[in-house]
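Read the figures in this text as sums done on the coordinates, not as results from a lab. As the structure is a prediction and not an experimental result, all values here were calculated from the model. Cβ atoms are built from the backbone, for glycine too; each structure is taken alone.
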Structure P
């Protein structure tokens, strides 16, 4: 891959458990990196945001919850071997990982990141994103969505949801491999295919 971005792949694990706190990404990454230390050494490795339901007791895990890791393809087999069928503890919650399944990343003309880390000012954020796209040699049309924050006692990360559309296949793959912004390990800057354009600015 150009720009020193490795080819990436997603690894999908079934996730058994009940609830997690809002700030779960920090503890989840720490636990996975403890079991698979090679992850912590990878700039582009990260965890896609979990799909959770908010309740009075915290974030509720649905029955078909998944943990999806994005890792360099060269590390896929090692990551599957280290994490499959593991019992983990995340911020006081006991969770169980299923068998890891590799899923090849597919190009899509429209991709979406739930959170991209950056400055709190939206105009400056978009300027920074355009600079990053230029450095990657990628062009596309942008739709900036809602602002997001992730915090715990030690860390605070700001970001916005972002859609990029009208992408050529090579550009789509490059962006999904590289991501944008930082904090990939906490779910920021990781893009997936997005099929619907209408209403994206409200996402």
Structure Q
């Protein structure tokens, strides 16, 4: 019997006001069962950096770490999921991605972002419902259709409002059994299904 094909490297993308330390609990649970793992730091200037700029920086770090062709799996939390999606669709990232796991990410925008002006906080403004970036992403979903996508969302989310707006327009979706956006990457109730998904053959 042939050995199972090893999983590709895993890339973890943090969200607004986060750093790669966000994924400490997740990485502890994974142990060495997903290796290597890249969790790049993407400074966002408290939301002033456009998500297209952050997506380009994400791609640069992936290429610097794994080269130009190594396939990867990709996980993005909150704003990180939208950065990851932007890289997949607009920077050619889908061509080297096997799976995309989006967690509590505002793919249809969040009402929380509505008050923020683009002139000051371009990254936050990119997450407004109907923003130019979100409309651009929704116009061509073919890159997402070429990879396996899963959206995990928090129905009672108070950051991604309404909670269902964290569902990608492509792929399966499931709710997480947790109440708070801020606890998604810390509570066993949400980490357990995330780990199970990341360890799935």
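Descriptive notes on the structure:
- Parent structure of the calculated result 91, given that volume of the Cα convex hull per residue in Å³, for residues 46-117 alone is the read-out and P, Q the choices: Q
- Comparing FRET efficiency 1/(1 + (r/R0)^6) of positions 134 and 150 (r between Cβ atoms, R0 = 25 Å, to 0.05) across structures P, Q, the highest figure is found for Q.
- Parent structure of the calculated result 20, given that relative contact order in percent (Cα under 8 Å, 6 or more apart) is the read-out and P, Q the choices: Q
- For FRET efficiency 1/(1 + (r/R0)^6) of positions 70 and 190 (r between Cβ atoms, R0 = 35 Å, to 0.05) computed as 0.75, the structure of P, Q it came from: Q
- With Rg and Dmax of the Cα atoms in Å derived as 15.7, 59, matching label from P, Q: Q
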